[in-house]
Structure I
Amino acid sequence: MMDLHKFIFSPFSENTYIIWDNIKQDAAIIDPGCYNENEENQLDSFIVSNGLNIKYLINTHCHIDHIFGNAYVKKQYNPIFLIPELDLPLLKMGIEQAKMYGVELKPSPEPDEFLTENTVINLGDNSPKFLFTPGHTPGEYCIYFEKEKICITGDVLFFESIGRTDLWGGNFDTLISSIKNKLFTLTDDTIVYPGHGDKTSIGYEKENNPFINQ
């Protein structure tokens, strides 16, 4: 069985997730948005109190609010660090992104590996599928745990909304295609954990998302 915990971090109110196998306690940190020492301490306290082994650090995409904590997590826990290859320019532009928004960023380390739809990671006996879902950024991936019916969607799909497409590399038609052809093929009872805001479900968004049904 898998457990999941959400933190809301940074001035961008970004959802940072820890997901772990509750037998072996192997864990992944997804999109670490911890922006300051207080938020880093919140993350550490949770990890220590739950006895988690941080095996992976994953960026669904590399916009600044999803990479604030990369440097800290990599230094503190030395997990295997994975990002989408097509988002590598965004990762390297981290400092420039920070200047655009008037915030500070500890430069991210280089990734250890690039995500593909054939990437295999193991959290205990659980291995998610990586779904290539560009449109918000050129390279974004969603992370789908089929047995648990959990999908972490980054900034692709939100509760009654979708990711912005007016930023660098964004494309509205590509994003809609990703949602319809990758996410909406999942079962209706799949729970969606997005990069901002509240969780939702695939079935609910099929029926109620105004961007899909316009």
Structure II
Amino acid sequence: MPFPPVEQALTHPNGLLAVGGDLSPARLLAAYRRGIFPWFSPGDPVLWWSPDPRMVLFPAEFICSHSLKKTLRKGRYRLRTDSAFEQVMRACAAPRHGHNGTWIVEEMIAAYGELHRLGHAHSVEVWVDGELAGGLYGVAIGAMFYGESMFSRRTDASKIALAHLAAQWLRWHGAHSLIDCQMHTPHLASLGARSISRGEFVKRIGMLTGLPAIPFPWRFGDVAW
């Protein structure tokens, strides 16, 4: 199933581009390189999306609140990367208050697990007292990180993961690199993410995905908060 031009994405619902196909690594990577991601409910065919506008986080624009800085400086957690990818996905898929069901179905877990084994999908994990307390996962191509989902079992755990990702992404790739957040939410906006047009997003990722990738597995450096 070839993808139609991104410019043909529908406005209602916002950004639906194509229906069907599979979640093979080759198809997923081809989609992400064009700013397209899968998102569908259990029992539905695979739906491919490219919303306009697109929510993104420039790593230098991450907003670290006073309270979050205080938490980061205390360091009462352990940060790991790429050590519990499937656990992070399943935690993101777990039921949440006010939400019915999940789009992170078994088919998605298997597909992104394979991307992880191939070195393209990554997890950033926050551990407290030996237990997984929060984290995020996504797909990295060159200097582009496509965030998929995050979760918290302890206060601010997902924010801690994103803070470390933003700091490391800035260190690795500079201020013009991007972290894709897909759709606007007040929570992401409060952390510094903002909307840009689909046209600008596609133009930027065309350059960023062509840059060298960081070797797998990831290892983050220390950050002075």
Structure III
Amino acid sequence: MTSRASAPATRPAPPRFIAVEGPIGAGKTTLACRLAATFGHETMLELAEANPFLDGFYRERARNALATQLHFLIQRARQLDAIRQSDLFQNSRVSDFLIEKDRLFARVNLDANEYALYETVFERLVPSTPRPDLVIYLQAPVDVLVERIQRRGIAAEQLIERRYLEQLNEAYSQFFHYYDEAPLLIVNAAAIDFANDENHYTELVDYLLNVRAGRQYFNPTFF
């Protein structure tokens, strides 16, 4: 009697809206673009180069923080509003930002009066936003962030102070410690090279396709 080969397991469908987050240098844009290409999704990316205040912010943070923050807030709100008006996710997307984290940067960068103004604008611009089907948080120690920022060689970013990265890393940790608005995958981005190592990337994709609820961790040991 001839045995039949078993049919290959069906791969789970990818989430329709994935948001990739993490501090500067964690690799969120790289991963977002790779996931979009893998799944056939559109990308929705932060347009840092379109913010005319950003270079000044890196040079004189206190002086340029409010203008930089409000520009990013307005930009992100417009991007999400376009989604809200496009037949409720007719197209699947991967973004490299989560708009709720905008407040995280505001708390780090603004003084009390500036933050009060920012909050007024935030509440008017962001009354309700589409929620991701999966949030991926890329975690990495400051030493790794510094090395990656130096390696990619963007001139303005070379002015970023280590202390600022430490503040951001702590703020991200606090934010995602309490985050429960969507399924969350926390990735040890220091342990994997999803930009250049195909095995690392494939394992991450296989893992995230099975995250449907709660909080999960991806911290593999590669041999």
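Observations on the structure shown:
- Entry that produces -14500 once helix-only ellipticity at 222 nm (-39500 (n - 2.57) for each DSSP H run of 4 or more, over all residues; to 500) is calculated, selected from I, II, III: III
- When distance in nm of label points 7 Å out along Cα→Cβ at positions 38 and 198 is calculated for each of structures I, II, III, structure I gives the greatest result.
- Here semi-axes √(5λ) of the Cα gyration tensor in Å was derived from just one of the structures I, II, III, and that gives 27, 20, 17; the source is II.
Bear in mind these aren't lab numbers, they're just calculated from the coordinates by the rules spelled out. Treat the numbers as computed from the prediction; the structure is a model and nothing was measured. Cβ atoms are built from the backbone, for glycine too; each structure is taken alone.
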